[in-house]
Every structure is written in C-alpha cells, then in structure tokens.
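Structures for review follow.
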Structure P
Amino acid sequence: MNKLPERIRIKDIARLADVSVGTVDRVLHGRSGVSESSRKRVEEILKQLDYQPNMYASALASNKKYIFACLLPTHLEGEYWTAVEKGINEALRTYSDFNISIKTTYYDPYDYQSFVSNGMAIIEQKPDGMIVAPTVYEYTKQLVDELSQNNIPYIYIDSCIKDLPPLAFYGQNSHQSGYFAARMLMLLAQNEKEIVIFRKIHDGIVGSNQQENREKGFRQYMQEHHPDCVIRALDLRAESNDEDTLMLNEFFQNNPKINSGITFNSKAYIMGQYLQDSQKTNFNLIGYDLLEPNVKCLREGSINFLIAQQPELQGYDGIKALCDHLIFKKEVNCTNYMPIDLLSVETIDYYSNK
C-alpha cells in the first residue's frame, strides 16, 4: 500500500479501492447505488485504515434538522433559571450551523402533575432530545420512562435522580454542597446552640430536589460534628412574599438566641433584606446563587457567603451534550458535577461582573 497522508481523505480511500469518490461517499452514508463488489472493496479499505469520518464536516453537509426540548420550572426574569436559559441560548448560537432549534416549556415546581402533563405534551411533538430539570422520583419516572420508550435521549440539569440515569447530568453534587455549607456556617456560628434553615415552601412542597438534597447533606454534617446543636426550620411561603416579614418577626421574637442560618434556594436576598430593614447586624447568613439581589446583600453585609453553581454552564453543556451525542456521535460523560464555589464580599468581584 502506498504511503498515505496523515489525514485520510475520501479521495485517498477511493484511490485505494479503485472506485469513485461518489461511491465512497455513498458507502459511508449507507446510500444505495453501489455494487456489492465495490461496497466490499471500500469497506475492506475502511477497516484496514480504521477510518473515522469527520463527523463535523458530515454534520455540516447534512440537511437534517434537530429539535431539542427543554422542560424547566417557571420563574421570573433575573431568577436562577434565567441564567440557565442564557446558557441554553448561547449553545443555540454556537451550534446554529447544524440546524438545531430549541423549544422551552415551563412547569409549576410546586405542582408535580404540571411537570408530568407538560412533559408528556413535549413527547407528543417527538423532539430529538430533551433537557429536563427533574422533580421528585415518582413523577420524574413517569416522564423518563416515556422518553426511553420513544428513544428520546434526555439530559438532567440542576439535580439528578441516580436511579433514573440520563444520558448526562450537569449540576452540583447537592448532598456534598449541603455538607460543605454546614461546615462553613458553623465556622461563623462557632459554639452557638441553635441555628435555622429558611425554606420557601408551598403546600408542603419545597419545589426542588437540589434543595432537599442540600438539606440532607447539611443535616448529616451537623449530626456528625455538632449533634447537640438544635436545627430550627422556618417555612416561608413560596407564593406569598408579603407575609415573610410577619413570619420572620414572629420567628426571631420566639428565638432571640438564634444568630446563624442558611437557605438552600436562590432567594437568600429575602432574608438578607429583612436583616437590613430590621437592623439585625449580628446574624450570619449563607445562601445560594449569584442573583443580583443576592450579590447586593453580599456586598452590603447582610449575607456572609454565597455558594455558586454556574447555571449558565449547565444550560450550555446540556445542549452541547445532545449535539455531541446526536450530531457528532461522540461519547458523552454521564455525571458532570459543577464546582462548589464559596464567594464572599472580598472575592465576588473576581468571580462575577455584577
């Protein structure tokens, strides 16, 4: 066999198999119009060369259109999921040459049936792939079972249900994040005998697997290292922010010795603003996510630390994984943890331009 160039081209294969370039192209793409003898010669040369086609070029040449669906919780502009969508849209621009389109559907995070019904409606539209922010196991299973039956690959972002494995997951190790957050809070609280967890809840539903898993990790650390510290919980109302002040007033009146607390959702600013308004300057507060009002409270001192999890990257990488799997035929790593970034007023300028 003559010496071949380092990068094997279709015309090199055609020369070695003594066929036309068009014949090689038809064999590579499984099209008809090739004699059996020519096909065998081409396939033998491909095997000898261990030829791997340039999937990027092939995808560009293809006219196939890909429709990706996203099922995300409803949210207001500027909240956590806005950043996730920003990453999704950035990926759409990056891969626009490959004929991808994205349709986003929203579900009520405090209504499990909303997750299922909206998800099933997406499946009826037969997308090529789907990004899902999963809810609790029982309802997520209903959806992903249907996705599997329809051979629709799906990506989890924000939280992962290990017993219902996706093509890939992008998000924090939420249990480890909560465990770490407890350690950081107790560095601030030191020998305090009581601390508080602030939750946003509706009809007994927290509305996020991440928050529940963070709390489990938090409680594990506390049980292992501070078993005598009492953990109080204040359930603020997810859909009635106007009542938060009254509930917080009553809580602190009844628990005057509590000076440290945490929230596992992205609305730490609600507590931060309350602390400022009530001039409660001796309270240690840790929260999650770089929402603008959270960062404002961090700068002003009513939040001590924020834990960030790169939501834009989660959205971007979710779309990238679907492209790698469906368009470029690449292997996709299943578990992809985001960093657990602890940010303070001294470090925030080096992490964010907010």
Structure Q
Amino acid sequence: MKNFSASNLLLALALPCSVLAAAVAAAMPPASSSDVLSTTPLKVERLDPAANKIIPAGAKLEKVATGFEWVEGPIWSKGRLYFATIHKNGIAEWTPGKGVTTLLHPSGYLGSAPFHGPEPGSNGMTLDARGRLTVAGHAQRDVYRLESMSPKAQITILADSYKGKRLNSPNDLVYKTDGSLYFTDPPYGLETQSDNDPKKQLKVNGVYRLAHALTQKPGSAPDHAALELVSTDFTRPNGIAFSPDEKYLYVNNSEPKKFWMRYRVMPDGTLADGKVICDATSDTRPGAPDGMKVDVDGNIYSAAPGGVWILSPEGKHLATIDMPEKTANVAWGGPDNKTLYIAASTSIYRVHLNIKGVPVKGAR
C-alpha cells in the first residue's frame, strides 16, 4: 500500500474487501513536488504559415505526471487537471505543486466479476455550465455526472440506453450552451472491443444528443425518451467538439479509416450536411483521430497519428505537434487558457501556446 494515499484509505475503509483490493491495485503514482518532471524542445511539423501564430518559437514540451498505462479525457477545472486512467478504472486529479491523487475509483466497470477487456475505466470528460463533471462511463456503458468534485459525490446517470438497448461504451462528450449533451458511442469499452461482442446490443456505433442534460435533477433516472441518435456515419466515432459559435459539430473516426467530419448544427439540435474535412488514413504513424478541442479562432487540436494535429476550421492540416508517445486526448487549461494539456499513453504533458482555447462550459 505504499502508493495508497491517506484520502483513498479513508474512502476505502467504507468499501467491501473485494473493492478495497481493487482500489489498492489501482492506486495512483506518488505526488510530485514539482509541476514539471521533464522539459524538452517541442518538435513541430509546421505545414502552413498559420501555425506560427499558434505555436511560439522555442516552445517546450513539459511532462507533469507519469507512471500510467493509458490516460484519457483530460479536463481543467478550478486550477486542477482531471483525467481518466482507463486501465486502472479510475479518475485522477493533478494539482500543480502537489501532484496526483485519485478522485474516483472505480470510475467505469462496477461488476464484481473480473473484467476481461483492456479498458475497464471511464473515458472522456467535460463540465456542464454549473461546473459539474460529466463522464463517459465507457466500460460502465453509460454517461454520468458527479454532483460535486468529491469521491463521495452523488452520481446521476444521464444516459444508459437507446430504445431499450444498452449503449455500447460512451467515449467522448461535449455540451452545447442550450444544455444539451452530445456524445460518441463506439465499442472500445466492451471486453472484445468489437462489433461482434456478445454484450453489444446496438448495431450502430452512433453519435447521440441528450436534450436538457443540464437540467436533469440530481439522482433522477435517465430520460430515455430524450436521447436522440443524430449520426450513424462512423465505424468508430471518437472525439467530438463544437466550433466556437456552435454552428458546426466536429466528430472524428478512429478506424479503419481515420478522418474528421464537420456537420451543420440545426436549430433543433440535429445534424446536417456532414462532410469529411480531413483524412489521415494513409498516415501509418502510431495513433489515430481521438479526443479533440478547439481554440478561439476555431482551429481544431486533435489526437492523431504521430501526436496532435492542428487543423483549420475547414480541415486544413496546419501543423503536427510530434509526441514521444501515442496520444489520446487534449484539454485547454492554465490561468490564461493558453496551455494545451496532452494525454499520451503513460503521461500527461503540456505546451504553452500563443492562442486561447475555447473554455469548457463550467471551467474556471
């Protein structure tokens, strides 16, 4: 139990022995006394002059946390970074100057029987307009909300099924300012991660919209009638983000084809005029289109082959931030919202850029 923090121990005393054992196995790496574990020159492929406005000369890549298997879903809130440790079935909290602790475990799979797949934990995360953490439950096969930033927070299930059939494994999610929630639902949180998984009930790997997610009462049951399937254009839908003005929704596909699509968002929240704006299928470097965010000018920052691709709003490939590890997702943070945090395999990295990211709805 050498890496099991005091706060986790207090929580664990209230848990059954079987859950306690799992929590000990999933303990986070020890906190670091420094914000930065290592610093290296940022490697950048500048493919368009527009990249110079975004990425400063002499930029550095800083590693701020490490010791994981596969980190995902970073989100900045009130001076802290939260991220998913999928293989360890947890949500971690990184505080500058203090390091890493565990916010929640388990965060995904809740069953008593062993989970035989590679990704038992939660995945993407975002904040609603009230600052509440909303989580793609992934192996839990739902979308849920924490009513406070506490290991003992009340949990509200927002979505878990569509037309009577269980969701596959919600992957990433984003709120619109009207309080509706959009999310992707590939099968990566199932044990086999395949369309033939015996527990997969839906034929599609869809993109969904949940109207009035913001106003669902804490602890209430999901409003199944409010969940809409808004796209079936993907084999493996993954990252999702709105343009700054919310006129467009971007969704990417991880495999077998690697591409980004842009949709017009209609007044009723449905999607129209879907168009592939960038295709990376021929790029054989490690990684695929995954989590993504946008900046105030509408440029897209997405996990992709080789690291983080920066695309114009129309999909032009402006630059690639070359990463030393396979990249999963990104988030804006820092006091001026110009710091891009990058979740990449074993570690959390950051790079300070010249441009601000679009704030997540409840971030401060």
Structure R
Amino acid sequence: MSENKDNLKKTAYTDFHIEAGAKMVPFAGYYMPVQYGGIIKEHNAVRNGVGLFDLSHMGEFAVAGPNALKFLQMMTTNDVAALDTWQIQYSCMTFEDGGIVDDLLVYNLDDHYMLVVNAANIDKDFKWLSDHLIDGVELINRSDDFSLLAIQGPDAKKLMEELTDFDLDGLTYYNAAEEEIAGKVTLFSRTGYTGEDGFELYIPPEDGPEIWQAIMTAGKKYNLELIGLGARDSLRLEMKMALYGNDIDQTTNPIESGLGWIVKPAKGPFIGSDAVVKIKEEKPKRKLVCLVLKDKCFPRKGYTIMEGDEVVGEITSGTVSPSLGIPIAMGYVPKRLAKSGNTVEIDIRGKRFTAEVIKPPFYKKSK
C-alpha cells in the first residue's frame, strides 16, 4: 500500500469491515473496503437479494438562506425549482466551457438543501461553490456529520421494513424522509447507484455502530451481504451510470456524456449554460457509448478504441459483467460511430478485440 493507512480517515464502520475480513484500500483519503467475499459474489447478492455498502466517504454540503434556490439554480444544470420538499434530483455543475465540475444529488429538505458530492471532489466542489457564493446563502461542509450507508437490492424494502415503522410504499424513487430507523431519527432516501431498489441512510456517526448492528441482525433473514467498492463499480457500470474521474470530468460535457436530460437551460442561466447550449445546438462531435466485446478479454480504462488503423477513442470504464458473463465497457467515440450496431476494435496489449455499440444499459433486468 503506497499510502500509510494511519494517515487515512476511518468511517464509523471501519472496525466492522476489518472484522468481516474485508480487503481494505486507500480511496479518496479514506480507508475503505474494496471487497469481502469476492466482487462477483457481492455483485450478484445485490442483483438477486440485498447488500449493504459503507459510503461514508461521500461529501454532503448544506445550502441554506433566503437566496439558496437562486444560488443553486446558478450553480447546477438541473431545475432545482422543480423540487418539492423531500424530493431529490440528479444534477451536475459545469465550468464556463461546459466541462463537468462534478455530478451530484440535490436534496430539498425541510429548511435547507443538501448536496451529495463525490468523495474525491469534496474539497474542489466546496471551493467552487464558495468562490461563487452570493449574499443570503449559507454554505456548510457537513461531510463529517454523516456516516452514509446504502441498502441495495430487490430485498432492500423488506429489510428496511424490519428497521422502521415508516410507510415505505409511500416513499417513491428519488424521495427522502426523516424518521426512526432502528430507534434513531435518521435522514434516508430511496436512491442508489446500482440500478436496483434501495435506500441511502445519512446517519450521525455516533449512531452508526448501533444502526449497523441492527441492519446486520435484521439482514440475516434475507442473506444480507456486505458490499465493497469493487462490486459498487461493476453494478453501476452495468447500468451505464457515469463515474466521475472515469467517464466524466473537466474534459467532458453533459451532452456528449449522455447527461443532457439533467440540463435545463429554460430555467435560466447557470455557470456554463451558454457553452452547453451551444454544444447541444451544434451536436457533440463524440458520444459516450456502451460497448460489448465479442471475445473473452478484460477491457480496462485507458485501452484504445480503434477503427481500422485510426485511434478514435479510449475505454473510460470496463469489466467482465458479473450479471451477463461478457466483457463490457464505456468509452467516447466519434458521433458517426455512436449508433447501436456499429462495431469498433479495442486494442488490448497489442491484440484487437471487436466491440459492438449497444443501447444502454448493459443490464436490462433491473428492478
């Protein structure tokens, strides 16, 4: 390990991960579990049953004050005004040139908004927001105030019903509530990064161990599995959910990355709106596509995408799909090659493998 684990942040659940035999790695400044019993086993547990993730490394910002809505309309691409209280939306922030600062969730809570940002971008995002702050807005980094757990899978609702008396049938996708979970008042939402039904729980660190134990106890009935970062990555990739730092970053824009649906210029100007609108009107020169490889191989980030002798792109995310048993990947290709059914080749250590562009997502049986 290149980074001393003593210098890494621990979560409220680090000891539980170690006790469970997790392989621990440095990730975004935290000491995090990458896998427990194996990525394929964990992945399939989420697709077919239920899994528990520690996502405490994610960042949370509170945005409050009389001009909070005005500020977020300026800073994010989606229309925050469309959110009712306790609703959530997926969005992103863009630079002036349309490049992506980060993708994030926006929660409209009872008396303030909460932004959930990627772990590796916490400091960058907070500075970006702070540098553009307007009067009448209070911005607070609350990342250390929450221990975030995710319960994901077809049995997630059944497991949650063991922990709360709240009517989960009334909590639809991308909505939140603040109710008792295992006897502790907890903010939670019906959201996730897996393509399955699930919930994310924002727990005060002091309540973390008690709620963890309650989830583990209730989960025995449903064969609950602990899930590491490895399976989290393969689950989101099967659903073509973009990962910041791989599929989207400062060099990509929401239109070419397939996120045009979270760009709402009709709401009024936001930082980068002129550039993003221009890209949309002129059509992007390239697109992020889903690729299925024809032969046995393991596509990885950075492998080149070829058309004949021409390099036309590179893989941004790749794996062998645990659900489908085939190599899958995402990458940017010129617009002329982005139509489903087109083929390209992937260069893997000097050997060429044929890949077909398919309509997303890879895994189409998601609940």
Working back from -1500 (helix-only ellipticity at 222 nm (-39500 (n - 2.57) for each DSSP H run of 4 or more, over all residues; to 500), computed), options P, Q, R, answer is structure Q
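Using percent of Cα pairs over 32 Å apart for the comparison, can you identify which of P, Q, R gives the largest number? Kindly include the intermediate steps, with their values, before the conclusion.
Numbers: P: 44; Q: 25; R: 34.
Comparing P, Q, R, the top value of percent of Cα pairs over 32 Å apart belongs to P.
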Output the label of whichever structure in P, Q, R has the greatest value of Cα Rg over 2.2 N^0.38 Å, for residues 44-235 alone. P
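Where a number appears in this text, it was derived from the coordinates with a stated rule and is not lab data. Since the model is a prediction, treat every value here as computed from it, not as a measurement.
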